[in-house]
Structure 1
Amino acid sequence: MDSDLPTLYEYYTEGGITAGLETLPDTFLLNKKNITIFSGSIHYFRVHPDYWRDRLRKLRAAGFNTVDTYIPWNLHEPERDVYDFGSGNSDMSLFLDVVKYIKTAQEEDLFVLVRPSPYICAEWDFGGMPRHVTVIVQLLKPLTLSSFIQLENEYGALTEDGSKEDLDYLLFLKEDYEKRGIVELLYTSDNPSIHAEKGSLPGVLQTANFQENPEAELLLLKKYQPEKPGMVMEYWSGWFDHWFDREHHTTSVEAFSDVLERILKFPASVNLYMFHGGTNFGFYNGANISNEFPHYSADVTSYDYDAPLTEAGDYTNKYDACKKIVAKYNKVLTKLPCQPIMSKKMAYGPVSITGELNFNQIIDKVAPEDCTKADRVVHMEKLPVNNGNGQSYGFVLYRRAGLTVNDLSTLQIKDGAFYDMGIVLLDGERKTNKLTSDIPLSCFGYWVLENGDLSLLSASSGPKTLDILVENWGRVNFGVRSTFDQRKGLRENTTILLDKKEVTGWEIISLQFKSTWIKSLDGWGPVSSNITAPALFIATLEVDTPYDTFLDMRGWGRGAVFINGFNLGRYFSAGPTHSLYIPSPLLKTGTNHIVVFELFTAGSQIVFTDKPILGPITAE
């Protein structure tokens, strides 16, 4: 009977702890006992903490013995030398008690793989920089049964063959961990067939990241380190989506199951990336670059990933498949929990928009400390806001009042581009066309075009206020070194010209949409019949019992939604996704305030659904 079996921790600590995690040529040992690592990635910062235990128990119920998570340092160190591990005052503080997350995993009888690398990738803004290893080691060391820490993540994609600089960097990281007592087992993760041994360090375990051809990848690992066991640190269970993608990416259950079984049969240990993807709440999504148009692709808010558990934590056919396969190859039988029930989803009735703040009203409500005077434009990270740490997320407005504009005036940008989208307004009227597809991206207002121009087409001459609102769509989390200039807004080498004369004397306004600011908004006016500029809209939802739900944003253009001040993330009519997930803990019994910042096309109501709208589906 299952009730007669030991727990995972009972089995591996029976008789006392005499050793940590060790490697033999074909297996790992934990406390001198064989262990195959059956792991799944669940990122605590992408899951509401009220649901941590539910997701972790679902992982354990599938027979897995380990959960894997990155640590995103851009959340934990929002300002230099200011750390937030759940007790800070940032919008994401609630999500950041990583110690509680690890303890919850241990309570659910799971081991934990922690990946605090300087750079996490993870489809996360800028790969999670910055980093401060001392703090995390102090937090994690008391929790460890054995140290198994990632040294670097896919660094082989950035390295040059035999580069002394790269080896010195990896060696520095290794020595940095070791002097803080992390000495047992360090590892790197790369794609063996693409990166070979680049990104690795002698004596440090190499692990593999891939989605197909497991034997070829694992045989290369065995060639590089014949005395060590095989470990797939990232077997990609699905894939992620970018804005403008034609479909929501999926992989078939059959293909997924085939590769997973071949990994375990090899034999090798495995970590499913992802087991449960969750959500890119707020403005924290990452982006990718490519040689093809439009060269830069920002990730959508949903991180469903076509994983065994959906974005909302529901079971899929992949869950059933991996549960069956893990049971087949797991030789260490321990007690497993029953599968938790899935949460109820509710399609609340639609609610009408009841108030609006126009663009100038929004700007008037920005605090003085978020407003800067500058002769020339400056990128957002260099602005003297947030205690001198600059602006990281959201929008930045470049305003110049008192400009003489006529009906033939032309605005030009020289020696630069918009990072990532610029909306031009003249006396509060938008002069930039609505964006509904990727076709206009080669025109004025986007990252693709440098040295562009725009006709302002003013109906009257005279002094006017020029506004350029620039949105940061998300920083690149994976790519080559030459592409990693991630400054957002208008960079300081850029010149703005009106009728061939440089515009100087700017007021630069940081529009960050922090929760405290959203909650403070008042003075809502009547809703206008049509939107001519970016605006804020408000609606209220009355709830008797909070349930998980989704927003259907197909009646809107592009913007972000805030529930009771919390930033759910971005939506975009270009798709492929058209819904935003609302976990029930973000709702409260009674009145809930929904605020929408819309750039182009506002709807008249907020529509709810009990199912996600991820877009047309394609199997890769």
Structure 2
Amino acid sequence: MSARHFINDPIHLVNTALYAVTLTNPSLALDHINKIVYIRPGSGHDASPKQQVSLISGGGSGHEPSFAAMVGQGFLSAAVAGTIFASPSAEQVRAAIMARVDNNEPGEGVARPGGVLVTVMNYTGDVLNFGVAVEKARAAGVNVEMVVVGDDVGVGRAKAGKVGRRGIAGTVLVHKISGALAAQGRSLDEVAKVARLVAENLVSVGASLEHVHVPGRAAPDLNSAERLEGEVEIGMGIHNEQGSSREVIELPAMVQRMLTQMLDKNDEDRAFVNVNSNEVVLLLNNLGGISVLEMGGILAEVVTQLDKSYAIRPVRILSGTYMTSLNGLGFSISLLNVVNTDIGGPGMIELLDYPCEATGWSSPIQKLTWEEKNTATRDQDPTIEGDVRPSGLTMDASVANTALKQALESVISAEPEVTRYDTIVGDGDCGIGLKRGAEAIAKHLASIPLSGDVIVDVTRIIPVVEKEMDGTSGALYAIFLNSLVAALKSLAPGEATPRIWAAAMRQSCKALSRYTPARPGDRTLVDALYPFVDVLENTGNLKEAAEAALEAAEGTKGMKASLGRTVYIGGSGYEQVPDPGAWGLAFFFLGLAGVFLGQAEGKKVDEGWEKI
């Protein structure tokens, strides 16, 4: 875990983070003394009924966007924050109920409609402090109900004992559905009933690669047994609490274990909910430290296994950051078993889709889009091969196939060296990228050999390069080759002599210069490209041109980069090795000319190569 933070004072951190919520949602205000974020009186541009039920929740800080960023029209009315991972006090919660929402106290001896629903996660400190505040408010005449949410199955019945299930990310679904119901003017009894119904039909479980560090606390002991060295903790709580197991396990097996804990009806210790509805909602929650890219991969695995193993195809899929554990390197899965609300009105899905104005809720997909269930795709072939006609610009197909195959083999053989160079001055992927492209082209040639029509052949190779070679070098090669086709067309028909190739490549160099400022001397692949074109144009000799490219590539050693990632890396590595891209391209040219360094250097080139 990382013990480094930009803000190390936990009190200052919580206070400023709460204030920040009001900056991103101007309808919210902050009671900084009691750490309460609440909707400003008179806010709301919708037609929400007056005297509606107010919703209050909260808990320890560190779980953002829960709970403060869940405050807004159609969601929570107020949220009360404790310090990091610690419950707010009963007095803070009482202040929220009595003074920061429309609590609808009795007036002139008659109880007005509305009331307050307090929702809290099942942690001892939260339940006790919120409970004290609720009892004080009731004693003062406020119509108030309290719902406790425990959705976690990471700890089973036997171990949890009388405490019961912990509350984790599924809680936000309780907030969203009850908030939508309150916004529609439903009574406190109805809102509380549905909130409990949602809580009773929720199962969740988390997993984490690492504990988290709380700002302001001592740095962890790296030799402590608490450190999860190479292990995943399945069932870890949102405050670093222990889960059900620690083990070295890959994602598919881990997801399988997590889903089993939620869905195995025969597990007497964990079969809390019989998920048997025709409608199931999936919430994949980021505990704070998982990249969006990796969350996508995790979601795909979860959805695939739900379908394959349980025939569950969720009617709504929510994936994002809803309830964190600071920057926890983990995620949680929540499943809501959608059941009838029995209140003669909107169902859970309709309430989940109901509009709200809370910065912490992310669900941009409209109800109609979900219910359309559109499976249409566009299947047109995106390649341009079908538009290419014979050009009349030809060369010996047999010689060309042999030359190109040897050029590709040369690039592949140079990969370790190119990778080593790029590890020193770049990010280490140049050699792998070149090898991947070379192997893909070789595979293409194995099924579709060169025909001898140079425009047709180059055009067929371009999609392979574009698909297999990514990054900056891939884009440069794609631009060059596409321009090369246009240039060759302007020189057709006829024989594709070395000077014809050189003239076409000269035009491609000019096209490339429109998209990159790279020129000879900038330490890029251009340093090998331009000399090759120059010599081929002047002499028509492929071997001499290839040797000029190699000499220029060697000349980049000690050349300070003006472009590319090397500029940012700095250091003196550029003095020790040549530019990886230029080196790899030089080897392509050498292979094309039939010269293999370390194998056949100096070997006389067959007469056939001179025909290319």
_Which of 1, 2 leads on relative contact order in percent (Cα under 8 Å, 6 or more apart), largest value_ = 1
*1, 2: which one has semi-axes √(5λ) of the Cα gyration tensor in Å, for residues 278-325 alone, as calculated, at 21, 12, 7?*
2
*Quick one: distance in nm of label points 7 Å out along Cα→Cβ at positions 134 and 150 came out at 1.4 when computed from one of 1, 2, so which one is it?*
2
_At a computed 17, 16, 4 (semi-axes √(5λ) of the Cα gyration tensor in Å, for residues 62-101 alone), which of 1, 2_ = 2
*Assuming 28.8 is Kirkwood radius over Cα pairs in Å as calculated from a single structure, say which of 1, 2 it is.*
2
_If helix-only ellipticity at 222 nm (-39500 (n - 2.57) for each DSSP H run of 4 or more, over all residues; to 500) is computed and equals -13500, the structure in 1, 2_ = 2
*To which of 1, 2 does the computed value 18, 51, 30, 2 (P(r) over Cα pairs in 10 Å bins from 0, in percent, for residues 78-141 alone) belong?*
1
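Read-outs: derived from the displayed coordinates by stated rules, not from any lab. Remember, predicted model here, so these are calculated numbers, not experimental data. Cβ atoms are built from the backbone, for glycine too; each structure is taken alone.
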